[in-house]
1. Out of I, II, choose the structure whose coordinates give relative contact order in percent (Cα under 8 Å, 6 or more apart) equal to 28 when calculated.
2. Work out the source of 86, 34, 27 here, i.e. which of I, II gives that when Cα extents along the principal axes in Å is computed.
3. Mean count of other Cβ atoms within 10 Å over residues 82-89 was computed and gave 12.0; which structure, I, II, did it come from?
4. Who wins on distance in nm of label points 7 Å out along Cα→Cβ at positions 50 and 130 among I, II, i.e. which is largest?
5. Quick check for you: by mean count of other Cβ atoms within 10 Å over residues 114-121, which of I, II is greatest?
6. From I, II, which structure was FRET efficiency 1/(1 + (r/R0)^6) of positions 34 and 106 (r between Cβ atoms, R0 = 25 Å, to 0.05) = 0.75 calculated on?
7. Quick check on the output: -7500 is helix-only ellipticity at 222 nm (-39500 (n - 2.57) for each DSSP H run of 4 or more, over all residues; to 500), derived from one of I, II. Which one produced it?
8. Out of I, II, which one gives 2.0 for distance in nm of label points 7 Å out along Cα→Cβ at positions 26 and 98 as computed from the coordinates?
Structure I
Amino acid sequence: MTTENLIARLCAQLRPVQRLPSCGILIALWSAVCLVVVGAAVWHYGLRPDLGDRLAVGFQLPQILAALLVGGMAGYAAFRLVRPETDRRWVLLPLPALGLWLLIMTSFCVEEVGRIGMAALAIEPSYPCLIFVLGVGAPLSMAMMWMAWHAAPLCPGTVSTLAGLSAAAFASVGLSMINALDAAAMVLVWHGMAVLAMTLLARLCGPGCMRLMA
């Protein structure tokens, strides 16, 4: 077989490469998926009756906005890392938002300690928080991994970790709308534990799932 024939046979089996959607389109689709899934979960459980009053004062609104920022930044970073030419430092994008979330909650914890004493730091069991974030975050994480399966040969661990963080942050927003946790320390501990658990679970299971999807 001549070189020209070999090249012709190889070229005949090639398939056109499909361009990846832009990061803007992907994050918009991801946000829409999160809105539908989290909204359905909130509708199922029902809004806490005093949600309007809690959003008007205290830490609920600031921490919800911070959680939305974490979810959005983690999701955008994941979709950036799907592209092989992307700087790996995009993985750091959600860190400022995470720091802001922790700062908001810590500052309100300190404020409550100054107002009512050490009783503000009392932590009681709230396992439904963990169950809600894992129950909502797991399918959302899988959805993002499916949207970002192109990263399976590149950085599946990093992308799956960001997927878990983004999904857990959005699930945390839904949790704030249904769960009547009024102490900043309780929200910090249980929301934080739930987000951490979902992120670690995605990191452990995500790479294998993404390779299967690819």
Structure II
Amino acid sequence: MTAGEHERARQEMVARQLRARGIHDGRVLVAMAAVPREKFVASGWEPDAYSDQPLPIGGGQTISQPYVVARMAELAEIEQADRVLDVGVGSGYQTAVLAMLAGQVSGVEIRGELAAEAETRLKELGLDVAIRVGDGGYGWPERAPFDAILVAAAATRVPAPLLAQLADGGRLVIPEGDTWKQELVRYRRRGDDFTREEHGQVRFVAFMGDYGERLAPESN
């Protein structure tokens, strides 16, 4: 596909997959229309970049379908000056969308190879994002507190460090559950209290690290 064809597919995706399905946050729609998803999928999958489905990115991981990325960003209620943490950077696609919305974005990815590739893609797009390799369940204490934290993998229990690193009024958006049933959940901090809201069933890869499954060795 040509650059123009990708652009048309991206605009159609925003209209048919996002706006028509209830994504109303104008800033989220603009960000989704601006980020070239074809740059973040595995080689050979570029023609399917704007299909309504997750796609492989290597290492047994996937890039989430556009609607889910937009829905999570909308639930996170990101303002222009917000500090945001992206847990499970993967290909960097969701990170790029967040970088279009927030003042400062930090990312944690447990797989070094994916983190390096994502960092390269983001730099090529001129996006200033700090990424480190590590267990996302522990967040990034040195850069906390965060106004919003988004997690791109399903955890059977919410990592306590992520809740602790939320600013007062901050939002944590995370899929909760096991392989068979997952719910997209938003936590909101008010002082030392947290409210929990469920926002529909989703399907994500499992969380890796101390708060999830054991990480398999990276292939060379």
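1. Details: I: 28; II: 15.
Considering all the candidates, the number was obtained from I.
2. On the way: I: 86, 34, 27; II: 50, 42, 35.
Computing Cα extents along the principal axes in Å on every structure in I, II gives 86, 34, 27 only for I.
3. Details: I: 12.0; II: 26.1.
The read-out was computed on structure I.
4. Once distance in nm of label points 7 Å out along Cα→Cβ at positions 50 and 130 is worked out for each structure, II has the highest.
5. Working: I: 11.0; II: 18.9.
Comparing I, II by mean count of other Cβ atoms within 10 Å over residues 114-121, the maximum is at II.
6. Details: I: 0.45; II: 0.75.
Derived from II, not from the others.
7. Numbers: I: -25000; II: -7500.
Only one of I, II returns -7500 for helix-only ellipticity at 222 nm (-39500 (n - 2.57) for each DSSP H run of 4 or more, over all residues; to 500), namely II.
8. Details: I: 2.0; II: 2.5.
Matching structure: I.
Rule-based calculations on the coordinates, nothing more; no lab input. Computed from a predicted structure; not experimentally measured. Cβ atoms are built from the backbone, for glycine too; each structure is taken alone.
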